[in-house]
Each structure stands twice: as C-alpha cells, then as structure tokens.
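Right after this note come the structures.
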Structure I
Amino acid sequence: MSQQEMKVIPDHIIKKVIFALIITLVGTTGVMFFMGTFSKPTLEFKVTDPYRLAYISHTGPYNNIDGLIEELRVKMDEANVEVIDAAVLFLDDASEVKLEDQQSKVGFIIPVNVRVPDEFEIMDIPSSKKLVGTFNGGALMGSYRTYPAMQEWAASKGKRLSLPALEIYHGKSSVEYHMAIVD
C-alpha cells in the first residue's frame, strides 16, 4: 500500500459509532436533567409547617449522610413505622467546622402519634418564619444551587441566614431547604 492510499472505514461502522455517540449524548443529558443541572431553586420567605423529626445524632462529614438515611429507613421499615419524608437538620457551618466534627440530626419527618424504635430521638420543630428554597433535582446539586441563592436573597435584604439548616427530601427528585433569617 502506498502512502497516498487510505483505508476506508465501512459505512456500517460509521453508523454504529454515530449511533453510540447519540445514545451517550442523550443518556448524559437525561442524567444531567435528573440531577437538576439545568434547574434553578425557587425561594420563598414563609411560615413553615410544624414538623416532628425522628432522628439519630450524627457527627462526621455531611457528605456521608445518604448511606445513613438508607440504614435508618430499613430500621423504620422493620419496625413498621410510617415516615413522611427523610430529613436532616445540619447544625454546623460546613465551611467553618472540620469534617469529622460536623454535627447533624438525621432521620425522618413522622406523623405526631407514631412510636419509633428506641435508638431514635424525637424533636418537634415548631412552625416559624423561614426562607425556604425548593430544588427539583438531586440533593447534591440542590445544595450547590440553593444555599448560594438563599445567601444572595438574604444579603439583598440586608439580612443573613442562621443555622440550623433543615433539608427535607421529597423522594429522590425534590429537596426543601429551610433556614431562619436574622438581621
């Protein structure tokens, strides 16, 4: 074969490669939509409902909580406890507290007259005026989008956010972020 001769790629190979690229692009775009990559949070300053939280105290990195929620869900299911939504009360500012020292209360919003397994504690969170951000998408992307939007909203009003932060997970595709506002 001379230097000027080129191998021609058969049409069926080219078609398969193009098809694979299209499937990859569509799949990746679908995953990005599911995660909320293209979503923006909605913010509302409102009086929240009261909540009853069945929880265990957790100390450690906030990014390791998903597995703990699933473990606790199994315990609630085994005890036939009705839960409304998974929720976490974050007590520390993750940018100021070492990962291993971050404290949270991890559990579930439950109806008022429900008994829970002994390892769970109960906390009643009263109705109060809070800034509530809602994000349709994954919790990780939601945190990256919603907390900065909440901080920007508070700053535009000459106020600031106050911990603790309550996150309520409505299934796998919607998260509410609740924080108090102070002067």
Structure II
Amino acid sequence: MSGLPDELTQELEEIGEDIDTIFDDLVTDSETMNVFTDKVSQTLVFFGKSLALWEDEMWVGLPDTGTPTGEEFREIFLDLANKVQIASHYHELASPAHLISMSNISVKKSDLITALISHYHATSTKAPPAAILEKMADGFIARLSNLGNTTKIVKQFWRNKLDTLEKVRVLVNSMAISIAVQNKSEGSGGDD
C-alpha cells in the first residue's frame, strides 16, 4: 500500500484482519450449522419418521427429460394431491399439540410461581422479586419448554410443506397449461 500514510495503511491492514476473522467465524458457524441440521434431520422424529425421512417422502418428483405426457401429469397431480392430504393431516394434528404444550407450560409456570410464593410465605421468608421467581420457574420447566419448541418445529415443518406443495402445484399446473396450449397450437397449424 505504497503512497498511503502509515496510519491509513495500518488501519486498512487492521480492517483486513477483522474481515479475515469475521470470515473465519462465518465458516466455523456454517460448519456448525451443517452438523447441527444433519443431526436434527436424522434424530428429530415425529409421527413415526425422522425429519429427513419426511423430507424424502414429501418430495414431488418431476420428469428429468422431455415434455411430460398427459399420463405423467396425472401421476404428478395424484402424487401431489396425496402429499397435500398427508401434510394437511399432520399439520392439523401438530397445531393443537403445539397449543396444548404451550398452554401446559404456561399453567405449570403459574403453578410453580404460586408454589414458590406459598413456600416463602409458609417459611415467613421474604419472597424474591417477581422476575427472580419467573426465572426460577423457567429453570424448573425447561424440559417442558423443549417440548413446546419441538411441537412448534413440527407444526412449522408441516406449514412449510403445505406452502412448498402449493408452489409445486402452481408450477406443475402452469407447465401443463403451457404444454396443452403448445400442443393445441401445433395441432391447429399454429400459423394463423
């Protein structure tokens, strides 16, 4: 960096080192995220299958080459309809499960805070501030909170599957219409 004042050169070198550090942290974080998502997708089981198995099962395959035939489109639409039905069913099951788990957490937390206050009153000891009591209750119900988080993940998974299947349906429908229009145009001479 010749021609620049020493202070500016030093500052630019420090910025470069900061960028290198940020990049190294980013790479480390992405590797950690990759390991985490692989572990979660293989071990998080809901409705009898791991997340990875559900992902594979809910995949809608499209022909790799050529223009799909009418029969292939019917098969794709039937497969899609079946998967929408599965995703809708499990989303409907996951939604109340999530609500119930969150409600149970809220009730248990209230019960714990009430029990803590009662304990302090019974022992004639001054109870800690409400924020401390809440933190104490949160510590006791951490496992229930994990259940709440899991039910939220499952509910969101099925919501995402429904959204994805709808996008695929729109794309397949557009493809089918486009091919039908093209076939009709070619069948009627197309040079009107």
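Rule-based calculations on the coordinates, nothing more; no lab input. What you are looking at is a predicted structure, and each value in this text was computed from that prediction instead of being measured. Cβ atoms are built from the backbone, for glycine too; each structure is taken alone.
Quick check on the output: 23, 17, 14 is semi-axes √(5λ) of the Cα gyration tensor in Å, for residues 60-147 alone, derived from one of I, II. Which one produced it? Structure of origin is I.
Starting from the value -0.37, -0.65, -0.93, -1.03: which structure in I, II was log10 I(q)/I(0) by the Debye sum over Cα atoms at q = 0.08, 0.12, 0.15, 0.16 Å⁻¹ calculated from? Checking each candidate, the match is I.
Quick check for you: by mean projected area of the Cα convex hull in nm², for residues 100-163 alone, which of I, II is greatest? Walk me through the intermediate numbers first.
Numbers: I: 6.7; II: 4.8.
The maximum falls on structure I.
When FRET efficiency 1/(1 + (r/R0)^6) of positions 68 and 92 (r between Cβ atoms, R0 = 25 Å, to 0.05) is worked out for each of I, II, structure I gives the greatest result.
Here helix-only ellipticity at 222 nm (-39500 (n - 2.57) for each DSSP H run of 4 or more, over all residues; to 500) was derived from just one of the structures I, II, and that gives -10500; the source is I. Comparing relative contact order in percent (Cα under 8 Å, 6 or more apart) across structures I, II, the highest figure comes from I.
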